[in-house]
Every structure is written in structure tokens, then in C-alpha cells.
Structure 1
Amino acid sequence: MNGLKVVGIVLGAAVILAIGLLIGHFGIPRDPKWVKELAQDLDEKFINQFMNEVDNKRIEDNLRILSNKPHYATSAGDEELVQLMLSRWKDPEFGLDDARDERYHVFLSFPDAANPNTVKVLTQNGSNPFTAELTEEKLTDDQKDPDILQPFLAFAPNGSVQGKLVFANEGKVSDFEYLAKLIDLNGTIAIVRYGGTGRVNKAINAAKFGVIGVIIYTDPKDINDGKSNASDTYPNSWYLPPSGVERGSFKENFGDQLTPYYPAKEFTYRIPESEIKGISHIPAQPIGFADARQLICELNGAQAPDNWQGSLGCTYNIGPGFKQNRFDNSDFVQVNVYNKRIIKPSSNVMGIIRGAVEPDRYVLYGNHRDSWVHGAIDPSSGTAVMLEITRVLGTKLKQGKWRPRRSIIFGSWGAEEFGLIGSTEFAEEYYSKLRDRTVAYINVDISVFANATLRVQGTPPAQSVVFTASKQVKTPSNSLTVYDNWKNHSNRTSPQYGVIPQIGSLGVGSDFAPFIHYLGITCMDIAYTYDRRVTSARIYPAYHTAFDTFNYTAKYIDPGFFSHQTVARTAGNVLLRLSDSLILPLGVKDYVETLEGYYSRAESFQTNLSKYNISLEPLKTEINRYKRAAEDLEEKIKNLKKSDKSPYNIRRINDQLMLLERAFINHLAFPDKLYFSHVLWASRSSSVATFPGLADAYQTAVESNLKQHWDLVHHHLTIAIQAVSNAASTLEDVTKI
């Protein structure tokens, strides 16, 4: 009996244990709830809901307010917009988690209202038969605003110079070389048109040939499809009126010029103005093409080449001096510049949404706030879109219906028009934090140039997420997706994907510059633009003039604001994918085409390189290694099992994706180029589209044939090899070392 009791007790205990084990196995989750929450992926329904709630009428209302008055950097109008951004982002119903104003004391330049810049014709007896207009024509009430700055070039040096006038086309080095073979340029004033090279480069190039002053204008051939009659221009069409003058920054480098590599705080050391690099040392002033016509059409001398001819209604001669007609051949042109340089406080407005899972990983989205005049398109079209994106997301945030996986930082940058100052100072101040934690930067500056198609510039890893987003948005003008419409307008043939939309490369044209070139953060710039088959305009015609107004935008650029809505949906879709996806949607394999293309073009160097015992083979080896690493990582991501989605594994993979762009950064690679550190995307003067340091060094070596220059070629080849090796190593398994 006692034995049976013992057996019964043992069997009972075994049954209880078995039941306990079964309950433990099937009844208790294998992973705690918090692990599942950490592994949650993007909610596609939320993306569709976001896109449906983007309101074109609200964007229109935003733009009407933003462009109501001139708001150049540090002006009263700019300060009003600082307060507007803060009030929107702190709103209790649709605001963000936090918003603040960060001020920098930056070096700026303005015209002197009491002593305006002038361009004149002077006779030998001192009379003045011609003076260029000081302001643009008052075609609507917008041009009557008393706060409009006189057209000028920021940082153009002061001076009063006079000499015989010459026409120098676009002011490229090749243009001045052509003229120098025909005429003596010493002591002359050159009139040049926009295009071909940067604003300040026109004057820097001119000075090398003895020119003492520069006048810049916009030729209707380049901006108006040849139309120059007032009746064919705004307010009767989108074309630039004859009095329109393009303002702009007159310097090569971006950021505050007195505090390179350091944020421009009150306490920051400032270099002497005499040490500033990349600025002109001869006076320069912009004018409208109505005034340019009166000068160019009176020029004496040989006829300019056919490809220099424009649309001013006359034959362009090169000078020097005038024909005996309206002016006398002995008459001089005088350029007088009285700009004032000053240090003033300028604000960035920062808005923050804290991430729920990875608050220490940042997705940045930004646009500058300042304009040259009313700035409806540049930059307020982008700000109007950003405010609508933050309204929709902020509403969801305040209602407790959404919080992103990663933190989102919105930036309303100050003083961009003076050379990307606000964004650069931000990148300098938070260098370490941004370098270590930033996933990507989305820039939407001019959101709508025109209403035909999407236009995107970016680094290769951004391609995938932009394509995915653009396939989900419909165009406002037809039944196509934004992706298909874009592909119809601008495409290329990819070895991997076939025919795809063309994504352009990033230069220094907007606030993405410090993030890609200095920090090595994956960047993209998103906009809607015009059909190149319909117009040859260099940019939208009212660019940087007093005619870039709400009326101009609503009437000619985007009636109904449906293209603005399309950009908001596309950029917002990209933003949500980057902030909410479990695995970052960055395509590392897409860099393979860039690297292989660079190598293919560099192969033309090999014959000359062999003479100095320099080989491209190590570069090819590292590119192949990168290709294998990228393919392996993308395959691993594609086949990632549920059991592999632990917080550590996800973080490890995402860090590889995030840090890839950083692998191409070498702060010692280009010591003569301020901020440029990206081995693939630094500026280059060579026409060969390969590794920029290698291309420029090779061009110099071929021209000089000096050993030290061939040594420099070897040096830049080593830099390229090491950068690709770093990138491959970043993508390989973390334990492989």
C-alpha cells in the first residue's frame, strides 16, 4: 500500500511537471513583450493616412503668410518668421515635443541704403549719360515694399573702378583666355552673364586677367527661352521682367567665413577678414537685362563667337569700349560698390520629435527660412511644405496615436542665402553627436520649381527609399505614380535595375552640403521641377529677384498647390520610412554602380600611371570587395528570420547601414578645400567624373609632368583605395578584422 502511494505520488508529480512544462512552453511568450515592441516594423497604413491628410490648401495658406514680406537673414521679417516657426512647433494641438531658437553671431554683408551701389557710363568731360536702375520695376504691390534690399552681391568688396567695357560671356577661365588672345584686358570692366560657373568665380577669374570690375546680368536666352520684350514677361507670364536682377552670395566657401570649423558663437575666435579664402578682390554688381542691353548692344570691337550670342536683340561684340553711337568710344564704365560687412545674430529654429525605441538615432529634415526678397519659391515653398508635414505628424503625436521609432529633428536654417551659414554652424556645433547618431538628412529647399515632375539629388544609398516612396504617390496631373512620371521625364539605364529615374549628385547648392561633405551623412534633396523638353530655363525665371512672390507662384508655378502637396507626400513618406522602419531602408549595393563607374573612367589614366609604377589594380580589388560585402549584407537583411530580429542584431545591422557614408570621409584628403572631406563627392575641376582628388591630381600631373605631381596622383589614389576599403569593412561582419 505504501508502495502504491509512492508510485501514485511520483506519477502525479510527473503529470503536474509535464503540464507545467507544456504551459511554460505554449502559454508563456518566448520573447518578452518589450522585445516584440522593439521589433515592430513600419506601419504602411499610417503612411497612407499621413499622405491622405496632407492638405494643399493649408500649404497655400502657409506660403501666403511666409512670403508676405521680405525676410532676408536677420531682418524684421526674418525674426517674425522665427516666432512663427516656434509658435507652430509649440502648438498644444499639433506641435512637436520641443522647439527652440538657436542663435549664431554670423558674418554678413548688406548694401548701404544711404549710399547705393551703381553702374554708370562716364564721358571724358565727366557727364553721365547712363546709370543702371537702382531698383526693380514696381509691376505689382509686392515690389513697392519699403523693406526690399537693393540688388547686390553679398560680400562683393567695396570699391569704385572704371575702365573700358568688354563682354566676357559667362566669365569662365576659357572665356577670358579667348578674349586675352584678341584684346588687352588690363584695366577693363567685364560684363558677364549668369551661368557656366559660380557667381564669385566670374570675378575671381576676371581678376587673373587684369580685369578690375565685373557686372553680372541674366540673359533672356538662358532664363526666358529667348523672350525679352516686357509684354512677354511677368506679370503676363512666368518669364523674368527686363528689370529683374538676380541677387546672391559672392563667395566660394560655405559657412560663416570668420569661424571655419567652429560654430559662430560670441566667444568664438574669428580670423581676420584678410585671411578669408574664396572671395573676390574686385568690385562686382548685378543689373537687369534691360540695362545690360543698353551696354552690350553698344559695344565696339570684334563680333563675339556664335555660342556667346544671347537674346538682347542685337549682335554681341566683345569690345573694348563703345561704338560711336549713343556713347562715345572714349567713354568709361564705372562700377561703385558700397556694401557693409557686419556680424549679426541669426537664428536656426529646431523642432524635435523624440523617438520611442531609438531616441539616440536622428533623422534630419530641413530647409532654410531666409530669402533675398519675398522668397515665395526660394525658400518658402519648402518651408510651407515642412510646416504641413509637421502639422500632420504633430497632430498624431499630440493625440497619442503615433511616435516614431527614431527621433526626428526639423531644422529651419538661418542665413542660407549668405552661404549655407545656419546649417553649417549647426553641423559644427553638434559635430560629434551628428556624426555618431544621424541616419540621414532630407533637404527640401525650393519644393516646387515648376509642376512637371519630381527631381531628386542624393547619394546612392538614398535611391531605394526615394523610389519606394515615389511609387506610392500619384502625380497631380495624370494617373501615373510620381515614380513613373519621373522616369518618363528623366531616366538612366542601370546595370542592376534597368531603366530607372535619374537621381542627380549633390554639390553645394543648399543646406545638405555640410551634412554630406563634412559629416558624411546620407543626404537627399527633393523637389518638383519643370519639363526640360518644354523650357531651357537655367532655373525658374524669378529666382532671387523681387518677382519671386506668392502671386507669381500661385499663378504660374503651381496653381492649386497640388505639386507642393505631391512633394509633401513624397518627402513625408521618405521621412516616415527612415524614422519608423525596423531595418533602415538604405541601399548599400547602390554604391557599386558609382564605384565601378569611377573605376571605369579612371582606367584611361593607366597608361600614364604605369610610367611611374602606379597601378589601379588595388583599387579594383577593393571595389570588388565592397561589392561582395554589400551583396552579402543585403542578402542577410532579405533573409532575416524572426529569431534574428533581436534588438542587438537590428541595431548592429542598422549601424552598418548608417555608418557606410561616414567610411568615405577623410578630413585630411583635401587640405585646400574648406569642409570637403567626402572622397567620392568633393568638388573637382577635372572633366573626368571619377574620384575627384585623383582626377584633379592626374590633370595637374599631365599638364606639368613633374615628379611631385605624379607623387600626388599616387597619394590621391591611396586615399581612394583606403576609402573604399573602409566602406567594405563597414559592411562586412563586425567580427571580421
Structure 2
Amino acid sequence: MLIIKNKRLFKFIGVFLLSFLLLTSCEQKKLVLQIGEAHIIPKPASLIKSEGYFEIKPTSKVSVENEEQKIIANQFFNQFKNVAGWIPQIVIGGKGDISFVTDQTIETEGYHLKISKNNIVIKASSKAGFFYALQSLKQLLPTTFYKNTVQNIRWGVPVVDIKDNPAFGWRGYMLDVSRHFFSKGQVKQVIDFMAELKLNRFHWHLADDQGWRLEIKSYPKLTEIGAWRVDYNITDETKSNWWGRPKQKPNDKATYGGFYTQSDIKEIIAYAKERHIEIIPEIDMPGHAQATIAAYPEIGCVNAEPYVATGGVFKNNTYNPGKEETFLFAEKMLNEVMDLFPFKYVHIGGDECNKEQWKIDPHAQQRIKNQNLKDEHELQSYFIKRIEKIINKRNRIMIGWDEILEGGLAPNATVMSWRGEKGGIASAKAGHEVIMTPSNYCYIDLKQGHDDLEPNLGYSRLLLSTSYNYKVIPDTLTADEGQLIKGIQANLWTESISDWGKLTYMSFPRTYAIAESAWTAHENKDWNDFTNRLYTQFDRLDAQQVRYAVSAFSPWIDHKGDGKQIEIQMHTEVNGLNIHYTLDGTEPTTKSSKYEKPFTISNSTQLKARAFKNEKPVGYVSAKKFSIHKAKQAKVFDKKGKQIEKLTDLSYAALTKGDKAWNHFSNEAELLILFDKEIEVSEVEFDALRFTISGIYPPKTIEIYGSNDGRSFKLLTQKEHIEVATEQGRNKVNISIPFNSIKVKGLKIKAKGFNPIPDEHHKSGSQSHIWIDEIIVN
């Protein structure tokens, strides 16, 4: 009787399971099939695409060979739970629809991913290889896979055969968390996007003038004091005041900052390890150390600043290389750092060390004398070499920025070449390992488009195409010397990066370009192919609601005035786009005028332009206002009677010191504008450049005079801009001065700046300069 009942039960279960599978199959067929694109970044060494697709289903089985592979597979396929509502079965051994196969003939980080209509086979010789194969598989899925909610679709991937391996072993991303602090969760997000791009070195800039971010139990004041500063952060992306923030005063409260506990550090290291990323800590020394010295002034020099820096600083911020207690501190602190971070490299900075303190510090000078050193450059080399011994004693390798070459390079050091390629080339020729990260190719905190059309983040410019086309190994190196170039990394300094949205905006898409230079052989790169793959990558970012830059896809609006009219030229960095524009301030569409060649305007115009690909808008709307005003072609003379050509030629300056439309004056400017005939005027307007790190300020007072005959003048109005003029930073300041309407044949403008520049400003005590562009008269 029991046997009969069991048979009935088994039959019932079998019928139930069959019905369930049939039902599931029917439900799956009702869903829309989506198939991803074969648009992978970084570009694989070889990708052959064929017709057809493979569908990953709830019933799909993933077969792996061992527990290690199962962990990697679980990490990837568990992502289906969020977007599909199910996870494929993962088993050790047996036959699977998706199979992991060890192949020792494949390079360590390489892989072979073969997708047919019937199955997927992943071959690799290492855990890293299997992991990277799955990152490519992820990019082959529909972009909806990157969303955070269940998508009612079927998941198809194209039939491809990919054989892939990296060009370089060092593929890095540097995040500065001193200038602005990012949380443990945000650091993990950085590690996530690094892993998807097959980047494997996270360079973590943990200590600088503006904050110490790592718990050191031997020296608790490093985080009690050094992790906090007075909060002068700004969110306005039109302003940039990093160089020019007030110093902390004795009664000020330091409220901005944060740090990572040692528990946090261990958690993040483990998280990165699971994603095949090693972490390199950077503790900047002997310069860039104001936060360190604020916490432990006994290791500082004369004139050391007593507080953590609130913004940019460049002096009185160094360790004292003349004191033995400095090296005792460094040894104890670095040993604790090395106890936390298992990777063999430790970065000690070594850059931008202002040695003026050392010239007057008795301990530093005594050290120079005792060690028979030539000068302060050799003193820096002495300091670096002693620090290297501390690091080498733990069987670790010291990395420093290329300034560690000054005075003689430490014997075992690895050099990061950031001031161009010169330091890297010299180091490789001397037999040292080099990581190439020149600022003109790899500093992703710089602006990435037209100065007037981008957020005011970054102090210079690095275009996406410039970054992408970089050749990592210089042609001047021999083949053997080239082997010492370990790789490349993107560097994100965060002076202007105060939040996550700014971080992603500056990182993407330039990190994609640098990741491709790190992974893909230079001869295999192609700009047009790369930018075509970016469209799919942007869809992935949209799915995640991540902010990114489309500067390379947006029109540049350039112009040249001749005093009568303005010639307009437009282009995009990305090839193959059509630009449409309007001249009345309305939003451009494909029905708007198409830009074919330069054109001229002779009336005041609000120009808007946008790029289109296949009739779809890409990039942002670029907008510029051009004034054709009453003073065009008027003669302008300075105080000495010398004629100035540029101020009324209809040329308007951009937010960069290099723009030739800026007219330079000392701290006072007196300009005479003469008209051919009497005209009625009621306003004078111009832009002034604020670039206070260089001593360039808007005028603090302006006086406007009018004349009926061009010889005798009377005051029409005067205006003080003290508050505006004393603000430090880097931006353009529009100055508009209205007055009662009057008929004149001439105007005289007197502008006065600072002499001296106020205390606590970057150039305090010196004379300011005034830079202005086109003088608009209405």
C-alpha cells in the first residue's frame, strides 16, 4: 500500500514539475526578447561576431570546475536576481549551458569567451581571467541589465567569439579622498566601475594638506585633528574657489571631513580583492603634509601652519627632514599602513615639495651640513631614500611622483610620471619601473570641453580624444626599456569634486578611454570605433542614472570678430555628427539650419547648437550670446594715448588665460573710446577675468565719464565692486554699469584693482592685474 502511495506521489510531483516548466516556458515566450550589442569597453584583442544569439533563461545551467570558479560565477549571476527575478543554477561538474573550462595556454589575465546559439564556453587559466570574461559577458547583455528593478524581458547575448588579454599589467584609477572625502560605500562603487572596465590597481590618495583619512592607532591625532577642516565647500559649478579660501582661525570649528577606520580599510581591501583589484595607499610626504603637521607639529618646520588647510596651499606644509623624530614618526606610521595594506607597493607622493621652509629651518640646514649635501634638492633625495629603506625593510616597493628624481632617485623606487613623459623616460632609461600618468593625458579632473560651455571644474583641459589617443610607451624607449613601463592610470584629484555626481561626470567617459589604453594594444585602438561603442555605454549609465559628460559629442562654438561682424565656426570632437543651430534662442532640432561651413552674423544673436546622429540628438545644447553693439569699430586708446585694437572688434574671451581676446592691464586701467559721431548710450558692459591664483582680479571700482567733444569729460556714474572683487577663485565676472541715457562722442572708463592684494589671499601683498574683454556699449 505504501509503495502504491509513493508511486502516486512521485507521479503527482512529476506532473507538477512538468506543468511548471511548461508554464514557465510559455511565460518566457510571452516576454519580449532583447539582445545586447557587441560593444565592449575596453576593446577586446579579437572579437568575431556572427548571426544569432544565445538566451540566458531561468532554466539555464552554469557548470564550473571547482569552488573558486563557483564563487566567481555566483558573484556575477546573482545580479540576475535584481533585474530578472531569478538566478541560473550553478553546479560543480557536469554539462552546462554555460561552462567554465580551465585552459593553461591562455595568459594569466586573458580569457576566451565563445558564445554560440546553443551554449557559452568561458576559458581562462586564472580566476582573474574568468572574472574578466564575465565583465565582457555583462556588456553583451541588454543595457536594461544595468537597472535596479525587475525587467520583464528575455535576456539575449549576441553570438561572438572573443579572445582577449591585456596590454599592460598596471591598469589604474587614482581617487583623491583628502581634498574631498568619499564614504566607504562610494569607494566601493568606484571599485565596482573599475572592475567592469578590467582596471586592477586602485591608487588611494589618503593624506594631503586638506585631510588625513586613515586611522593610525599609534597616532590618534591624525584623525582627531588631521581629518577635519573648516567647511568652505561650494556646490555652484560656475565658481571655483579652491585657491583662495580663508584660513582657519583660532575660534573656527573644523566640521568638514571624515576618515576610514582600520575595519573600513580591511573591508574595502577584501571587497577589491574579490574583484581582482589591488589597493595602493598614498601618504604624501615630505610636502603636501599640512594636515599631518597640524596634528603633530613637532615633526614640522619653522612657520608651519597650525591648522588643516581649507583649500589650496603651496608653502609651509612639509615634514622636517632635519629632525630624527620625523623619521621615527614616519617609520611607525608607515609600518601600520603596511600592516593594513597587503599589496607590495606603497606610494609616498614626493611631489610639489616647497623647500622654502627648509632654507630657514635650523634642523634642516644642520642636516644638509652633517650629510654634506649640496642643497635642498639633495635634502629631499636624502629624505626619500630614508623613507624607501623603511618600506624596503618590509619587502615592499616605494612609488613616488616624478619629483623624487630631484637630487637623485632612490635605488629601488618605481616612478609615476605626471609632469609629462620626461620623468618616466628618464626613469626607464635608468632601469626603474614606471607607471605613465602624464597630466596632459591622464588627469581626469581637468575640463573636457569648451571652457565657456563646461561646468567650471578643473583648472586646465583634457579632451576625450587626447586621452584616448595617448601612446603609453614612448617611441624614444628601446624595446627593453619599454618593458619597464608597467602601465597607465587615470587620476582624479578632487579639489573641484565635492560630490558623487561631479566624480562620475569627470570620470566618464575619459576613464573608458584610459581603460582602453591600459587593456588594448595601441595598434588595435580606433577613435571612431571607440566613440561608436560609447553610445551603448551611455545607455548603460542612463540605466543606472549616473551623471556623465557628453562634451565630445557637443558643438564647440568658436568665433572671430573683425569690428563689423562676427564669423562663427562650429565643430564636434566626435566624427560623423550633424550640427543644427538657431539664431533666435530657440532649441535646435533637425529642422533647424544645418551647419555646413563658417557663417557671419551682423546683429546681436543668441546662438544655440546641437549635434545629431541618425536624426537623434546627442550631446548637450551649446549656447553663446554675441552682442553687436554701438561701440563696434570705435577707436580705443589707453592712458598714454596708444590705440588698442581688440576692445571693440567683437571678439569675446573664454574662461582661459590663453584666450587672446583678453586685454591685460596693471591694477589700474584708463580707456578712452571715441565714436565717429554722437550716439545715445545708457550702459557699459564687459567681462573681467577672475584668476586670483595668478593675481588677476576684477576691478574693485569703475568710473564712467562722457564727452560731447571727445576732449572734456564729466562723470556719468561710478560703481564699487569690493565684495565681488575680493572673492577669490577662477571664473569670468560680467560687469554691467547702467546710467541715465545721454548722447556722447566719447566715453572714458577708469577701473582700479588692488595694490596691495588683501592679506591671506594667494598673492597677498603684491599688485593685482585687470583683464577685460570686449567693451559693450548700449
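Rule-based calculations on the coordinates, nothing more; no lab input. Since we're looking at a predicted model, the values are computed, not measured. Cβ atoms are built from the backbone, for glycine too; each structure is taken alone.
Numbers for the structure displayed
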item: Which entry (1, 2) yields the derived value 1.00 for FRET efficiency 1/(1 + (r/R0)^6) of positions 56 and 376 (r between Cβ atoms, R0 = 35 Å, to 0.05); result: 1
item: Identity of the structure behind -10500 (criterion: helix-only ellipticity at 222 nm (-39500 (n - 2.57) for each DSSP H run of 4 or more, over all residues; to 500), calculated), options 1, 2; result: 1
item: Highest-scoring label, criterion being distance in nm of label points 7 Å out along Cα→Cβ at positions 312 and 456, among 1, 2; result: 1
item: Top of 1, 2 by mean count of other Cβ atoms within 10 Å over residues 448-455, largest first; result: 1
item: Which entry (1, 2) yields the derived value 37 for percent of Cα pairs over 18 Å apart, for residues 48-95 alone; result: 2
item: Top of 1, 2 by relative contact order in percent (Cα under 8 Å, 6 or more apart), largest first; result: 1
item: Winner on distance in nm of label points 7 Å out along Cα→Cβ at positions 168 and 408 once structures 1, 2 are ranked, highest first; result: 1
